[in-house]
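A.B. asks: Read through the structures below before going on.
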Structure I
């Protein structure tokens with residue numbers, strides 16, 4: 001089936017080339033030029049025929065095509081301007097008409113595609129594709145240090161409005177080492193919006209093996225975390241052994257809150273599961289609140305006779321005698337026997353201390369505990385004695401609150417998507433559930449909000465998987481390690497290897513497939529058309545300025561891959577990509593480069609204005625270097641396309 005989609009993608013590309021050349025052909029015949037050959041594809045013809053005096057052919061290389069008009073070969077002995085029915089035998093205006101016709105047909109086709117999509121109701125998109133909201137960002141980034149957090153919005157880069165989430169990826173590529181951005185810090189409960197404007201440095205993406213892929217720190221756009229049937233309507237059952245199997249999760253549940261944080265993306269939830277902090281309910285005077293407290297290995301705590309003796313006693317009382325004391329988890333606070341905080345403990349390693357108590361907190365729930373605070377619940381379980389705390393924190397468990405409201409996950413219009421991210425959330429009900437976690441008055445359900453049973457996430461290797469899946473994972477791991485070892489830069493190799501090992505040890509909830517909320521995306525055709533033209537203009541400026549490397553452009557194989565992928569997503573998505581590629585084809589062919597239609601138009605305009613004809617040999621000298629450059633560029637793009645395909649396979 002995938003092979004069929006590849007064939008359809010190639011046919012789609014061939015169609016765009018065909019209508020482009022058909023535009024040249026039709027106008028050439030209308031102005032009296034003699035067309036000798038009409039070819040779809042380059043290279044030796046695999047099939048040809050003669051019709052109306054024109055040789056029609058299909059070349060073996062489908063990525064291109066041409067219309068050969070009499071007199072276009074500048075290396076003939078006969079002066080092309082004296083061939084009355086030839087290309088140069090006609091007036092400069094007629095030549096401009098012929099040259100412009102090909103790109104015009106592509107532009108017209110693209111606009112008609114956008115009209116069809118608009119009239120038919122638009123395309124289905126995921127919320128994460130269209131949002132301006134941040135889903136997760138690098139804690140080491142400038143943005144994080146400036147106080148930007150998940151849920152905040154970036155609405156413009158370098159003054160250009162963010163129209164979709166892909167702008168978050170493209171902006172660092174197009175802007176160079178520095179870029180300015182505008183957005184809003186949001187208080188989701190009150191709805192307050194505080195504008196911000198920053199100029200930040202881009203840096204190598206921490207999750208990419210390619211050091212040249214830049215980012216400003218935004219690692220994921222906002223995304224709904226919904227457990228539901230698969231988009232095809234097929235079942236999405238929780239397998240036996242899944243950590244959430246018995247937690248109370250049902251179809252239509254949206255994970256809204258986890259361990260003290262509102263959830264804005266799957267990436268944020270994953271970080272929440274893996275940050276080695278545990279949720280505790282704290283009593284401070286007459287106030288009771290929740291806090292995320294770091295848990296660390298005992299061996300990371302600075303030797304303290306009193307602490308060591310207490311750990312030994314608590315270990316015995318907690319029934320953990322079979323475990324090595326140094327390998328136990330603890331919290332970095334001195335506690336009394338009845339779970340009251342007396343003060344902080346010191347770390348052996350300064351870096352571990354900074355991880356536990358960073359200067360820049362993620363949120364208020366990460367603030368340090370104070371002397372006199374009493375721990376009354378750990379991970380949703382009430383505690384009274386410190387040995388109970390020790391017992392509870394040996395296994396990471398998370399508290400999850402889900403929203404069970406069909407209206408909150410149904411498809412909506414893309415313009416309203418960001419405003420409706422927390423639609424119909426009862427903040428008072430959420431606060432009531434959260435503030436009573438682990439207390440005698442615990443509330444498990446209020447309105448559409450439900451507190452699930454505590455979930456103990458598992459490593460990927462501990463999740464249920466078939467033998468075929470295990471074999472594939474083992475093979476993929478070996479290939480990935482081999483690829484990492486091939487990285488030349490030792491520092492970068494170490495960083496990628498550390499990230500890979502961290503990924504292998506990450507904890508998961510065991511949900512086979514998490515869904516995003518669906519949107520209807522349907523801008524008017526003029527907006528679609530002008531937005532794409534504007535994006536192409538920015539890309540070209542970045543290429544010529546050196547801010548963007550041409551290696552990020554897609555060549556023929558990359559274009560086929562994109563059309564192939566979109567065809568698998570549905571007819572409308574495939575139609576959009578054909579329109580997009582057609583618009584690119586038309587726009588790029590109008591660039592004033594000698595080998596392109598735009599170059600022909602410039603030559604003809606020069607003749608119209610100056611009254612001087614460009615000699616064939618001079619024209620050949622002007623065109624030949626660009627032909628060579630175009631071939632080299634074509635090979636370069638194809639090489640990068642193949643490299644990306646191999647990287648995806650690995």
Structure II
């Protein structure tokens with residue numbers, strides 16, 4: 001889990017920057033989640049809700065209007081998506097999103113809700129069956145996005161219940177001009193200061209809105225608020241240095257910090273007196289968000305059965321592979337077999353610990369990654385994994401210093417959805433020079449030479465980077481942008497996990513297939529326990545201790561990691577199922593495609609086609625693929 005330098009939960013900076021993705025996921029879905037799930041907004045004047053016809057032949061215009069209008073609801077998200085200015089089509093007034101904060105006022109929330117309601121009526125006037133197969137997918141994306149938005153307005157109502165959302169949104173908005181090089185630094189410094197000036201009013205509105213909370217929401221909100229203080233004081237001061245905005249920053253800094261102090265005091269002293277909102281979402285809400293956020297072909301109950309069965313199978317395979325190694329490496333050690341689970345854990349832990357000793361040197365991480373990526377690329381070419389094997393815009397570079405708190409080890413960094421021609425980076429975070437050998441070895445043991453290969457496959461090639469390259473080939477442009485901004489998270493995350501498995505099956509093994517397999521199985525346990533705790537904590541009454549113990553005893557996770565995941569589970573719901581849900585869909589689709597293709601099945605052709613559909617729900621990919629529908633993308637030789 002990537003931790004942010006100013007102590008914000010993962011999605012905070014993702015809101016601000018299209019450079020950052022949801023953990024191992026592209027930013028587009030996080031923009032969507034911010035726009036819809038957290039109901040953040042800004043009053044931009046009158047939008048022409050009825051300015052377009054809803055005839056089927058005008059669907060592209062309707063889709064464009066939806067994307068740009070919903071982005072306009074959140075300046076923080078608009079900046080991250082690459083939408084910096086917008087002209088009100090009715091008044092002609094130009095809005096600079098980069099200088100604005102999101103508006104949570106009741107009037108704006110009501111206006112947005114009315115807009116979504118009206119848009120749904122316009123969609124319903126379209127006869128879906130009259131659309132071609134690809135456009136039906138886009139229609140479904142819009143209808144799902146509208147439903148998700150209205151669910152967030154009417155049921156979740158997190159703008160009344162989650163104090164951390166305000167700190168996260170503010171921190172993201174202030175951080176965006178620092179992290180996104182969309183304009184010269186002097187101009188971005190002015191944008192930062194303009195947003196800083198609006199901070200007191202933003203936080204006053206937050207305190208007016210909040211009506212309920214719970215201890216975990218308040219705890220994280222206080223941490224997030226402290227992080228924004230640090231951002232303003234430290235990063236902000238450095239950012240405006242050597243620009244024309246120093247005086248304006250100094251004038252805005254104190255009122256902003258005082259507002260943050262008032263907000264922290266409100267969270268600490270006043271908010272506990274208001275109503276309690278249970279962080280456990282319950283079966284009804286869980287099922288509702290599951291439907292909108294995942295869009296997969298199975299229910300939470302089915303998912304739980306799948307995950308718990310595969311957890312047992314994975315552990316059994318790890319024991320089978322570990323026992324011969326334990327006998328070889330620890331010939332003098334006797335393991336107590338009276339408790340099967342304890343025996344399994346003892347054997348596997350010893351073997352994993354030995355494998356993790358095969359780590360790289362602390363000073364070699366960046367250069368080793370460059371070489372590994374080159375070798376993986378050659379491997380992909382030789383094995384025929386995908387057709388596109390040239391990535392001229394991909395640059396493997398050290399993570400910028402100000403972002404190293406966010407990227408503990410590495411991550412793919414994408415251009416904004418509306419500025420796709422900018423470079424894609426694979427940031428790799430060097431081990432800090434002031435770390436002790438013990439600290440460095442702890443990091444490098446976890447990211448040993450086998451784990452690093454799976455990380456590169458997941459984040460870079462053939463994972464997220466390759467998936468993003470294919471998605472950028474989609475035509476026409478309105479479709480590319482719609483699927484980028486409202487892309488399906490299980491498609492994206494599932495593809496990256498699936499890509500790890502494809503590479504291992506093709507023979508990427510770091511020189512030892514058994515060791516590679518054990519490290520991969522350990523990673524799979526994390527995916528499985530994520531799904532299990534998410535469902536059980538929110539719908540089955542799983543206790544905190546049961547949650548942490550499951551991750552430690554069944555998943556071989558360390559206690560600090562397990563405690564952090566517990567908090568993540570309490571703060572959000574359904575999102576932790578993204579990885580396993582997507583993986584299951586991709587596995588099933590691949591099996592069905594192999595069955596359909598028989599002896600003529602080509603892995604490369606299969607991957608090319610499904611990636612060229614873009615990040616749509618995998619069940620939609622299945623329908624298109626099985627029907628032989630051609631992607632609307634231009635393949636580059």
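Please treat every number below as a calculation from the coordinates, not as lab data. These numbers were taken from a predicted model, which means no experiment stands behind them. Cβ atoms are built from the backbone, for glycine too; each structure is taken alone.
A.B. asks: Which structure, out of I, II, was FRET efficiency 1/(1 + (r/R0)^6) of positions 131 and 275 (r between Cβ atoms, R0 = 41 Å, to 0.05) calculated from, if the result is 0.95?
C.D. replies: Working: I: 0.95; II: 0.35.
Traced to structure I.
A.B. asks: Quick check: 1.3 is what I get for distance in nm of label points 7 Å out along Cα→Cβ at positions 195 and 259, calculated from one of I, II. Which structure matches?
C.D. replies: Label of the originating structure: II.
A.B. asks: Okay, moving on. Out of I, II, choose the structure whose coordinates give helix-only ellipticity at 222 nm (-39500 (n - 2.57) for each DSSP H run of 4 or more, over all residues; to 500) equal to -13000 when calculated.
C.D. replies: On the way: I: -13000; II: -19000.
For helix-only ellipticity at 222 nm (-39500 (n - 2.57) for each DSSP H run of 4 or more, over all residues; to 500), the value -13000 is produced by structure I.
A.B. asks: Taking distance in nm of label points 7 Å out along Cα→Cβ at positions 291 and 323 as the quantity of interest, name the structure among I, II where it is greatest. Each step should come with its number before you reach the end.
C.D. replies: Details: I: 2.1; II: 4.7.
Sorting by distance in nm of label points 7 Å out along Cα→Cβ at positions 291 and 323 in descending order puts II first.
A.B. asks: Given a value of 0.30 for FRET efficiency 1/(1 + (r/R0)^6) of positions 451 and 539 (r between Cβ atoms, R0 = 41 Å, to 0.05), point me to the structure among I, II it was derived from. Each step should come with its number before you reach the end.
C.D. replies: Working: I: 0.30; II: 0.80.
Structure of origin is I.
A.B. asks: Suppose you compute semi-axes √(5λ) of the Cα gyration tensor in Å for every structure in I, II: which one lands on 61, 25, 23?
C.D. replies: Working: I: 61, 25, 23; II: 38, 30, 25.
Corresponding structure: I.
A.B. asks: Any idea which of I, II comes out highest on mean count of other Cβ atoms within 10 Å over residues 371-378? Walk me through the numbers before you get to the answer.
C.D. replies: Values: I: 19.4; II: 15.8.
By mean count of other Cβ atoms within 10 Å over residues 371-378, the leading structure of I, II is I.
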